[in-house]
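Novice: Listed after this line are the structures, all set down as C-alpha cells.
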Structure I
Amino acid sequence: MLLINLVLKRFFDIVLSAVAIVLLLPVWGGIAVAIKCDSKGPAFFCQNRLTKDGKIFKMYKFRSMVVNAESMGSGLFNYKDDPRVTKIGGFLRKTSLDELPQLFNVLKGDISIVGPRPSVTYELGDFATLNRRYKKRFSVRGGITGLAQIKGRNDNSWNEKVTYDNQYIELFKKQGIWLDTKIIFLTIVKVFKKQDIFEKNNNSELNNLEAAKIAEEEIIRIAHLPDEEI
C-alpha cells in the first residue's frame, strides 16, 4: 500500500506542479518585473538545500531580500521588520508567493509538494553525524509545505519542526495521499491568514543578531545529541 501511495504522490506532484507552472505564467512575469524594479539583483534566488538522504539540490525562490542577505545580520533567521527584506519581498513572504519557483524543483523530483521542509546545507551542522531523530526527517523527499508548516511554520522551534516532520512520515504510511491533500488545503488556508511568517526573538535582552547566533548554535547542538539523550 505504501508503494502505491508513493507512486500516486509522485504522479500528483508532476501533474499539479506542471499545471500550476503553466497557469501561473502571467504571475511569474509580474513578480519578476516587480522584483527587478524594486531592488538591484536577480529576480530568482537559488540556495543549496538538503532533501532525501541528505542529497544536496539547488532550491529556487523569488528573491525577497537584498543580494547576499544570508551573510548579513541575523543570517538564516528572519525576524519581523528585518531590514534585509525588500519592499516587494515583504509582500512575497506574507503571501508565500516567493515559494512558487519551487514548483520546478517538484517537477524535477528534487522535492514533493508535501514533505519536510528542506534545510539549508549547514543549518543543522554535519549531516553524517545527525542523531537518528533528526536524520529520520530526511528519509523522504523534502516538500514545499508539510505538517510542520500548518502546525506553526516559523513559530515552531527546529525541535518542534522535527517532531511534526517525523509524525508526517508515520502518518503518510497509514493515510497516504489523503494526508497530502489535507495538508495542501490547510496550507492554503494558513497562507490567506498570513500566520507565523517570521521567527520570534523570545529574549528581550538580546538583539536579533545575538538571538540568531545563540539559536543557530542550539539547533546544531540538539541535532547532534546522542540518541540515548533525546
Structure II
Amino acid sequence: MTSLPDIEILFEDSDLMVVNKPAGVLSESSGGGEASMLDKVSSYLGKRAIAYHRIDRSTSGCLLMGKTARFNKKVSQLFQHKRIRKEYWAIVEGDWDRGLNKIETYIGALGEGKFGNVEPAKGKLSITTFRVLKRFGGLTWLQCLPKTGRTHQIRLHCLEGGRPILGDDLYNSNPAETSMALHARSIQFPHPNGDGNLEVKADPPVFWNRWLQSLADQ
C-alpha cells in the first residue's frame, strides 16, 4: 500500500489501480471545478486515468481505476457478467433483523439527486444481501453485498430494512454523524491479465475508530 498526500493506493500494477477513496470526495468530476479521485489519480500518473465504476461522494473505500486502456473491454465484461465482488460495511441505527438477509426493490430517480424504492414500472430491479457482523450500543454493523449496481442502492435498502445508515443526510431523517458510515471494504475479481484472482481491502476512515474500538473491547 502506498500513501501519497491525496491518494491512498491499495494496489497498483502496470494497468490497474485500486485506491481508497475518502468520504466527501467525488469519484469523477461533476464539472464544477472540484478535484475528484479521477483528477487526483490522473495528476499522479501524468495522464488521464480511467474510472471503471463510481461510489457515492459520501461513501469511502475501494475504487477500481485504469492506468491504461488495455483491459477496458475485459473489465467492462467482468462488471457486466457480475464477476466483480464488492463488499461494503455499513453501520445502521437500531437492531437489524438477522432474518433479513436479502432485500429486493425497484430503484428509480426522484429528482434533485435523490432516488427511491419505487413501483416496478418506475425503476430498475435492485438486490442486496446482508449479514450482521456485530451489534453494539443500539447500532448494527452490517456486511452488504450488492448484486446490482444502482445509485444509492445500499443506502435505500438499509432504509427499506427500517434501519437507515448513520450520517446519511439524504435518507436518514435524523443523521447524527457528520460523515456517513458506509464503506466499500473490498473488491475482488479475476485479474484480466490472467494471473489469478485479486482481492483488495480498504481500512475504514478514522471516524470509524470509536466503533471498531468498542467492538475490540467486547
Structure III
Amino acid sequence: MLPDPALADPGVEILGVGADLEPGTLLAAYRSGLFPMPVEPEGPVGWWSPDPRGVLPLDAIRVSASLRKSMRKFVTTIDEDFAGVVRACADPNRPHGWIDGAVIEAYEELHRLGFAHSVETRTSAGELVGGLYGIEIDGLFAGESMFSHERDASKVALVKLVELLRTGSTVDRRLLDVQWRTDHLGSLGVIEVPRRRYLELLAGTRGVEPVFAGPLTTKNSRNFGQ
C-alpha cells in the first residue's frame, strides 16, 4: 500500500521504499501526489513527494527573446517517438541519471496504455534534438524528464507542452508538475508550492478531460512559427 502524502511530516520527501512499477501502482501514485525514483543510483525505488513541490503555472511561463528565436528554428511533434525521448533522457552519461531499463519498460507500457506522452523537438530535417515526457491523468501532467542536444531544445518542448495544456475551458484546473524547482526551470516561470497546496491543486484536476486524448495528436504537429 502506497503512503499518503497528506499524512507526511513537512519537509520529508521520500515517503516509502519498494513496491513495483506496474501501471496500476504508478497511476495510483501520481493520483495521490507521489512519483517513483530510486533512492540512490541502482538502489530501490523510492516514492517521492517533495515539500515544497515545483509547478509551472500555465499562465506564467516566461519566454525570452532568444527562446522565441529557437521556437522558430525547431519543429515540435507529439508522441511520434516516445521511446526515443525516454532513452535520450536515460543516457547513462548524463549527470545524476536514474532512468534504468525497468523504468523505461514501465513508462513505455504507460505510453501504450495512453497515459504517458512525449513532446519532441526536431531540426527542420527531422532530427530529434530535444524533448520531454511525462504522465497525464485527468488535468494533471506530471513531467518526468527532459533532454536537450541543442541549445533551448528542451525549453522549446516545454513551451509546446504549456501551449497544449492551455487549450480548452478547464485550463484553470490543469496542473503541470515538474517535481522540483531548479534555476533552469525557475527561469521559465516554475514556482514552489507547499505540499498541502500541491495536493489541493491535484484534487482540482480530477475529472478534467486529458489534452493528449483529445484532437491534438501527432497529425496536428506543427512548427512554432506557424
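Novice: Out of I, II, III, choose the structure whose coordinates give distance in nm of label points 7 Å out along Cα→Cβ at positions 111 and 127 equal to 3.3 when calculated.
Specialist: It must be structure II, since only it matches.
Novice: For structures I, II, III, calculate relative contact order in percent (Cα under 8 Å, 6 or more apart) and state which one comes out highest.
Specialist: Going through I, II, III one by one, relative contact order in percent (Cα under 8 Å, 6 or more apart) is largest in III.
Novice: Rg/Rh (Cα atoms, Kirkwood Rh), for residues 7-78 alone was computed and gave 0.94; which structure, I, II, III, did it come from? Mind dumping the intermediate values first?
Specialist: Details: I: 1.05; II: 0.94; III: 1.14.
Clearly, the read-out refers to II.
Novice: Still on this structure, I have one more. If distance in nm of label points 7 Å out along Cα→Cβ at positions 71 and 167 computes to 3.9, which of I, II, III did it come from?
Specialist: Comparing all candidates, it corresponds to I.
Novice: Related question: Thinking of I, II, III, which structure, once FRET efficiency 1/(1 + (r/R0)^6) of positions 23 and 63 (r between Cβ atoms, R0 = 25 Å, to 0.05) is computed, gives back 1.00? Walk me through the intermediate numbers first.
Specialist: Details: I: 0.65; II: 1.00; III: 0.10.
The correct label is II.
Novice: Which of I, II, III yields -4500 for helix-only ellipticity at 222 nm (-39500 (n - 2.57) for each DSSP H run of 4 or more, over all residues; to 500), as computed?
Specialist: This value belongs to structure II.
Rule-based calculations on the coordinates, nothing more; no lab input. Source: prediction; values computed, not measured. Cβ atoms are built from the backbone, for glycine too; each structure is taken alone.
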